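Taken together, the values in this text are just the output of simple stated rules run on the coordinates, not laboratory data. Note that the structure is predicted; figures quoted are calculated from it, not measured. Cβ atoms are built from the backbone, for glycine too; each structure is taken alone.
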Structure 1
Amino acid sequence: MKKLTALLLALCLVLSLASFASADEAGKVYYLNFKPEADEAWQALAKTYTEQTGVEVKVLTAASGTYSDTLTSEMEKKDAAPTLFQIGNAEGVTTWGDYALPLDGTDLINEMTTADFNLKNANGDTVAVGYCYEAYGIITNKALLEKAGYKVEDIKDFESLKKIADDIHARAEELGFDAFTSAGLDGSSSWRFSGHLTNMPLFYEFRDDGITEQPATVKGSYLNAYKNIWDLYITDSAADKSKLSGYTGGAAEEEFYTEKAVFFQNGTWEYATLSEKIDPANLTMLPIYCGVEGEENAALCAGTENCWAVNAKASEADQRATLDFLKWVVTSDEGTTMMAEQFGPIPFKNAKEPENVFFKAANDLLAAGKYVVTWAFNYTPDVDNWRAGIVSALEQYSAGTADWGEVEFAFVDGWAKCYENTH
């Protein structure tokens, strides 16, 4: 009897251990969400996944502006820490790199259409995956372009852009519209050129020199390209280039939606306003071409601070469960629909086509294998002062009271001074 009891107890123990092992193998997902506005959508998607797979998915959303503090406190819970969290930039990799699982070779990485939004650690491992992005470029009215006798496909680089813009400007009175909207240097508009447009020379210089963190100095290697596109903006426009400080961002926007110009440098965020004034079928966005060799292979200027990281300190079962969940998010109808609705463009093969046609243009360029012009301006030191120097120099140059050397000085020497001031 004692032997039988012992056998039964042993059997119960084995079955109990098997049950625990099975539960552990299934794993669970705990996502610490960065975007409060997407909380409801993530909660619904998590519920759907659990219903379909039986895998537990918990979503906690940090209050706006508290993500860093919330992440720190949640990670201290060890066995109850998030298995999925956000890293926003290179500084975040430095802070949270020990908690970030290398993701190269995973199904998630294999579903991506570009790696340009991903973050790597010092060893070169991909530790955070950029899952959505914003973009900017040259917003284009296709209908006006066609009235001038051209198609979007005719613009492939700076040479073709300049040829078409020059022709439209020369015929502006006949056509009833000009090439470019005003390149306003009023504070409501100047950021488009002291921030977003300066990204062009910064991106190509940093790409050539392998810059991956804020440098103390810049060389201005591609300032000739910056000059190319700036000269085009201020020459092929109805705006008085000697008075650009008086032109606002709102003025440029109005010039575009009242069809006074074909081209308007701005971003995906303009869709809501412009689509109310212009048929979205007539809108698209082109890369900012400026005369750099190989730029015919460029996509839009795009970037993000929304990157997924998987907790390297979570159990292997939880890591597997988390990676399986992410693959489902970016491949399933339910997941890709939610992502399109909440985040617009996502750099994954099964991405749904977003309503925003500028995002569609961004996705189409990525799908065609074009390289992303990433946001190098994020490295700018003492950003407000550096940009102010650029704006002042552009005003003087455009008005003819200074030569291009003033812009070069503001760009190169201004960077070094601003870096010194902040370090």
Structure 2
Amino acid sequence: MEIDDIHSLFSNSSGISTDTRTIKNKNIFFCLKGRNFNGNLFIDQAIDRGASYVIYDEEKLNHKSKKAIKVKNALETLQALAKYHRSKFNIPVIGLTGSNGKTTSKELISSVLSEEFNVTSTLNNFNNHIGVPLTILEINRKTDLAIIEMGANHLGEIDLLCNVADPNIGYITNFGKAHLEGFGGINGVIKGKCELYEYIRKKKGIVLVNNDDSIQREKSIGIQTFSFGKSKKSDYSTNNTISNRNSCEVIFNNKKITSNLYGEYNFENINASIAMGIHFGLSFEQIENGIKNYIPKNNRSEMIKTKNNLLFVDSYNANPTSMKVSIQSFMKFKEVNKTLIIGDMYEIGKTSLVEHERVLNSIKDNKDLKIFLVGKIFDQLKFKSERIHFFYETSELMEHIKKNLIIGHTILLKGSRKINLEKVIPLL
């Protein structure tokens, strides 16, 4: 079956499903495969639960149902369907990637632009080879513009996602020490992220550039740009910024905009959303409302006031760059009782132990801090200390806190997702 025929079936369906547990009536079910799952095993279940069609690719399987359509590769078919669907819409599509701040920037930009437009954007951080096609397939006739977050942990992945999403506007948040293992080092990170620039360059599109980032300035040469930064040459100047414990505030058109985000590292995310708002012709009031209406969640720059403590939770992910700026920002808070709960950083590669040692060295001499380090990598660096506590896994930390309650502290939780630091929150 050709992709235009599958698209015709899609147009008459209620959407796409890749999980029989959440499938809806008249969904098209795609039998995707991974290390721990095989959608081809659930064809009958999908049909029984109301799937209009099932796209499967098991070579040895020839299903008798007329609703079951066999293809060479279900994932590639899903990507091809999304690419074909994208070609039906002549709308602005913002492709967004970077080492840190992708999801927060995407959410802020979406919140701002939604003040004027009907926006389709990546849900949560579904930004990979499956999530991007699924987001593209959410675009419909009511969509004015789309914002597609693109994640990657190796070379070539951003290029693949660009070929599916076909962005005509691009933004790279930054180039940091993230997924070094897959990219082979910081130069690989830069090359991988800049695959977005190269796609936009060929398409003769436009990119948003942070003029304070020399790599962005260099790599975007020859592409049409609009910009923000401290330089007066920027389309939007970001000279005036204020940070405190509860929020980041920016000065725009000599007026203050107060966000619900904390940490100086979020200024770039806020300013990018302002620049996008300016580019799309929004008023000050619309931009202000969009920023003020964004409430951080899902353990990303999330502030939680509990009965006993004030928590700053940024534990959805971590790498050496994001860890450094998070700790630096937290250290500027003026609270007396401060606690750091820091988890291992994953996918760093050969320099992993060195990078964890750098984190430890940056905080170990601060006598005003109570420090909890969690994970098997930090555990390799442990030493005897009354102030610094090492735990091999989060469950051990939880047992310690149950016996040694923390009350009246301001606490930062920062670590990679697999450490599951959010499990500690109910105890704080």
Structure 3
Amino acid sequence: MIAAAPVPASAAPCTGVVVVAAGSGTRLGAGAPKAFVELAGEPLLAHALRSLLALPGRVAVAVAVPAGDAARRATAEALVAGELAPLGDRLVASACVDGGASRTASVAAGLAALPDECDAVLVHDAARALAPAGLVAEVAGAVRATGAGVVPALPVVDTLKRVDAAGGVLGTADRDGLRAVQTPQGFPAAGLRAAYAAAADEATDDAGTFAAHGGAVTTIAGDPLAFKVTTPADLAQAERLLAERRAGGMGASGGAGLRVGVGTDAHAFDDVSPCWLAGLHFPGERGLSGHSDGDTASHALVDALLGAAGLGDIGSRFGTDDPRYANASGETFLAATREILAEAGFRIRSASVQVIARRPRFGERLAEAAETLTAVVGAPVSVSATTTDGLGFTGRTEGVAAVAVALVEG
């Protein structure tokens, strides 16, 4: 990929997400609507919202809450504001709306609250609170790649019997062609809106409504973590899984799953390449040599993120012998790194990168660089710059160096 200027935010794709959080949770028996029952000290809805942070481009979110429940609506609004804050300006709209008497009605209400600019829409159950962020992003990508409805699905492993009203066995179902579907389910926005506008019957899932209106639906591989919390046993299973994940992420000091990584990078100037640094183009400046675009700041940040998660480094993940990354932009590496961390169960909390250089003149564009990197990483990134008072290769204006620190949770 040849390095190119960042796509203007207003031209980036917009993924709409309807989060269904209006269910009563009767079978869970927790005395509260299911989405607001606590898992590891936080509502299920909070966990579900975090999985949206790996979505690329612009995002709009509508949460369907129990109708007429002002307290739960206030809680949902606070969770949306807090959990989705890392999206920054990429979160173009958010709303909490009254759900309906059925799931279909709740989804329809959420759809109506999403802006028309959404080209793809995901519908996600708050009860599938542990659905990995990587799965959410994969569904959105598959919708745009295929133009079809996309549902994550798992093979059916149990033997299935057909029975009569009295429980008598009528036969055995062929499970080879059966799948257990999950959420989020994704669709082209216009097609899903039309399907819900025409829906006359209740469907058990959104793919059923979409298909009933003539929409094509395909599947991708689901994830066992995207199971639905329905019963007390499901909630207990989710608690165990979170405890195991956090224990695995704890350092020797017994921290709460927070991990820190440090990355450094340096590139020499050349007279052929364009100058890219921290995702910004510097016209008229000498470029930085390398297999890719030589974006020292972005590369240091990639190493910090991968190092924090214990997932290797930029050389092992994006080697110079891989033609896919020839002339690739720093943003390409950062976006791929973000997906790698999400798929491994890590959440990026924050990062910082310092550029060490006399050229290009970087100080005037610090805020722009921070905004650009924050958008790509999906978490706050601070950017600073310094010189070495004429010492070393940066002092002799032979190249640029950068140091980055990243904080991840997993």
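Looking at structures 1, 2, 3, which one was Cα extents along the principal axes in Å calculated from, given that it came out as 106, 48, 36? The partial results should precede the final answer.
Working: 1: 106, 48, 36; 2: 69, 51, 40; 3: 86, 48, 46.
Derived from 1, not from the others.
For relative contact order in percent (Cα under 8 Å, 6 or more apart), the calculated result is 24, so let me know which of 1, 2, 3 that is. The read-out comes from structure 1. For which of 1, 2, 3 does FRET efficiency 1/(1 + (r/R0)^6) of positions 233 and 297 (r between Cβ atoms, R0 = 30 Å, to 0.05), calculated from the coordinates, equal 0.25? This value belongs to structure 2.
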